[in-house]
Every structure is written in C-alpha cells, then in structure tokens.
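Below you'll find a set of structures to go through.
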Structure P
Amino acid sequence: MTPALKALGLSFLTLMAAPVMSTAQDAPSLNGTTLPQYAAPEGGLVAEIQSRGKIVNGIEAQNPPFEYVDNGEIVGFDIEVTNLFAESLGVEAEFIDTAWSGVIPSLYTDKFDMIWSAMTITEPRKEAVSFSKPYASDKVEFIVQAGNTEITSLEDLNGKVLGTQLNSAAEFQAQQLIEEHDLDIELKSFDSFQGAYLDLRNGNVDAVTSTQLNNRVLFEANPGVYEVAIGLPIYNFVGVAIRKQDSDLLEAVNTFLDAKIASGELAALQEKWFGYAMDLPGE
C-alpha cells in the first residue's frame, strides 16, 4: 500500500480482485440480502449459450465511453470487447440496458448471462458474483460546480450534501469514507450518475463522487460547468460479473482476456476508446 493510501486510511478501497470460483452450493447475497435462486444448466452455461447462438449481456448504457447510446445504437469499449468475446464462442451478443440498482438481482433471475458493463470490483459485490480478472481501471474523483473553492479536501465535505449513484462502487466508497473519517455528510443517492450531475449543476448537492473517466466525458459535454475538487490515489478495477454457479463462463472469459492482454489487443482497444492503455494488476 502506498503512503498516500495509508494516510487516507483507504486500504479497503484497493479493489484488486482475483477471480472467485464458486459452486452451486453457495448462497450468493448482496449487501446482506440473499439473491434469487439460480441453477446452472446441466451441461454448463457456455454450452447452452453456444446452442442458442447468442450470449446476453446486462449493461447500463449511461457510462461513456464504456457503454452509451449514440444515434439510437449502444456502443462503447465494453460493447466492442463483448462482441469479440461472443465471436470467440461462435455466437452473437445481445445487450439488455437495465437500471444499475437492480442489475445483479436481474442477473440471478436469468435476464442475462453476465454483466460486462464497467462494474467496479468491490468486497460486497464479491459476495454476490464471481468477477473475472480486471480488464480496465479508473480513478476516484469528487467534482463540484466550476468556481467552487470551498471544497478541496475530504474534511471540507463536512456539513455538505454529496451526490452519488445508488448501489454503485462510488456509493460504497463514500459510505466507507464517511465512517472511517467520521465525516458529517449527507449522502444523496440517485438512480443514475446523470441525476447526480444535474442536481450538482442546479445547486441541490454540493459535490458528486465520480471517476476520472466519467469526468472526461462529462466535462467535454458541459464545458465550464464542473471541475475536479478532490482526487484520491485510488484505483478502481473493473471486471465481468458472472453468477457464482457459472464457473465455466468465468473460465471462458478469463481465457479470452488472457489472450487479448497477451496479444496487446486489449491495450489497443483501450487506446481507441480512452486514449491510453490502462494500468492493470499483474502487468
């Protein structure tokens, strides 16, 4: 752990994640709530996917450049990589745009096969799903209205309203920060980050938890409206979320990612969509 992380007391936010292999005997839960029962296909999920000819991916298409809607079409880094994975299985990819707050329960009701949608790997989510190895990374930032000079540190958030997205990694991190630093912050959670950004613009919240990549897109679309107030030395690693019972799909995704990392193709796609190759653990 770096000295900066030790000083902030943020060891819990080092979101490195080795894939978690599980069996059908596990009882997956999210934030203490047991998820709907799911039984893997008798011959394995990968075989079923190949038999039906498509893999179904649950996403929230509001997170450019990972996934977003452009001229009525869902596009982005995750979309392109998912399509390549589907191709490796000899099938097509279908994308279901869904509310982020219910995306993991929807996975367990079999609305889709996986969540390949920039999901940050966190300890609570590891209780619910198995994560692939990280395939992308981001950094935590807090943003304010442009020109706001009152908030430059975590302590400056005392007595303030902080916006975030419901059931997001940002919400989890904010809750932990408030507890660890004994901060007097009102946390206001929205169904999407877009709602949090709008409330910040309208002055209904004082700051919003966000990430470096989200902010690049937000600032480009809204020049002079927002600015970064606090940058934290925290890497958020993202992985593919897979039901704990579907270990065959987890293995297939990790094998695919290993190949794309080794060939340099994943880094090239990161350059295409983000402008740089990302730091990943083990590289």
Structure Q
Amino acid sequence: MQFDELAPTVAVDIGNTTIQLGYFPVGAGASSSADRRFVLPTETLDFASLLPWLQGERPNWRIISVHRGAETAMLQWLQRRQSGAFHQLLKHEDLPLTVQVDFPGRVGLDRLAAAVAVNQIREPARPAMVIDAGTALTVDLVGPNGAFLGGAIAPGAALSAKALHDATDQLPLVEKLLADAPPPALGKSTEKAIQAGLFWGVVGTARELTTRLAQQFAHPPHCFITGGGGKMLADCLGGGAEYRADLVLAGIIATPPPGGASRRKVEGNSQHAQQ
C-alpha cells in the first residue's frame, strides 16, 4: 500500500485515555486544523463507531501511539475494514526532528509530534515550550534551532484524582474536573476542595516549569498548549500562551510520508520503552 497524494489523511493519536482522530484534506499542513475530529475512549476500542464519521471514504491513515494494546487493535481493524487504504504507524525515526536527550527512543511520540508541529509555526530562531494537558501534564522545550531538548512529566488532573481516591480511605473520586470556568481556590465541600487542589495544582505546576525552562534562554520562548485541559490552562497562564487543539495531529500531518526526504537526526542511545 502506498501513500495516496490525492486522498485526505486521518491523523491518529492513540493515547492512554483517549484516541484522538483528525480528518485533514489534501495539502493540509502543520498550521491547519482538522476539518473534523473524533475522540474514542481507549478502553472501549469501538472502532466501528468511526464508520459514519468516515462518510464512506478511504483516506490515508497515519498513526502515533503510546498504548500498545490499542495500537494493535486499531491496526487489525484497519486491515479488516479499510483494506487497500494506506496506513502507517509512525516510529521515532520517521519524525523530522533532532532529539537531544539521553534516550531518544524512549520519548513519547505524542510529545515529539507536537514539537514537529511547533517547528512549523513558531517564529524562526525563537525557542518554544510545548505544554500538553492530557492524562499526563508534559512541558517540553524546543530550542531555537528546532531541536527537542527534553522537558518534564507530571500527573494530569484526572490521574491525580484517581490516585487521591485510591490512596485514601474516605476521599471520593471526583470525575468532573473541567467546567466552563476555573474552580474557586476556596472549596466549600470535599469535592470542591479536591477540584480546586487538582486544577490549580496543574496550573501551578505548568507555571513553575515554564518559568524555569524559560530561564534557559536570553529571550522568552513562545508557549504552545494542547490537550483536553489546554484551553482553560492557557487562559489561566496568560503571558501569550497559545492554545492549539490539533497540535499533535498537525505534527503527524507535517511528518513527510514514506519516501519523503526529511528525517530525524538522533542524538543519544535509542531504546524502545516510552519515556
């Protein structure tokens, strides 16, 4: 199966909590937003629900994954239900990105794909920070030359909520963490106190990390934010932080298809486990 340059592309980000899909028309680049999106809970693997969304088309499929079980299930579904359509599971060596960390092959592909997209949209020679507010909160640094320099990983709000519930006897599991507005810092009930602690804890973590990472450079980096909790986080951080819903998916689209000339330069020892 070869990449069809005349067909649209579905970019797929298989995460630990959700599978994010974006439909991109022919010619779309990293600055483009998906024409339509679909979110599938990773635990359900209900790929049949994609069929109405696809509207009978057979696009190119380009996939990154940090969840091996869901990755295997999706590839099997594509072979059965999208037979003949091009599909590619991207690997670290496919991404057009210099990675300057100890073990490049352990870095989550979602983090690297976001950096690929940022390199297409940031100001030339200006460093950038990439915040992804998902299952985990990641804050990564991209140098002025476009190299991925590493970053920090912390639990996201939902993951922290589960850990708080599991590790205590009486604290409830608070599942509603995102609302139309940030919660007040002063919680008047146990549930609201947990919501306040988790939300503002994520904001504080992101603010402290971006402040410290920015000290690496003489001029302030451009800050891009993505992920399910990214929009509200961007509003709370301020300071020119720019929310991009499709940052990871756009990085997949910006990666040259098989046969493209641009490839990643690896610096360090490559391994297979996720970092």
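Computed from the coordinates by the stated procedures, all read-outs in this text should not be read as laboratory data. Predicted model, so just to flag it, every value in this text is computed and none were measured. Cβ atoms are built from the backbone, for glycine too; each structure is taken alone.
Per-structure values
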| item | result |
| --- | --- |
| Which entry (P, Q) yields the derived value 15.8 for mean count of other Cβ atoms within 10 Å over residues 42-49 | P |
| Distance in nm of label points 7 Å out along Cα→Cβ at positions 34 and 210 - highest-scoring structure of P, Q | P |
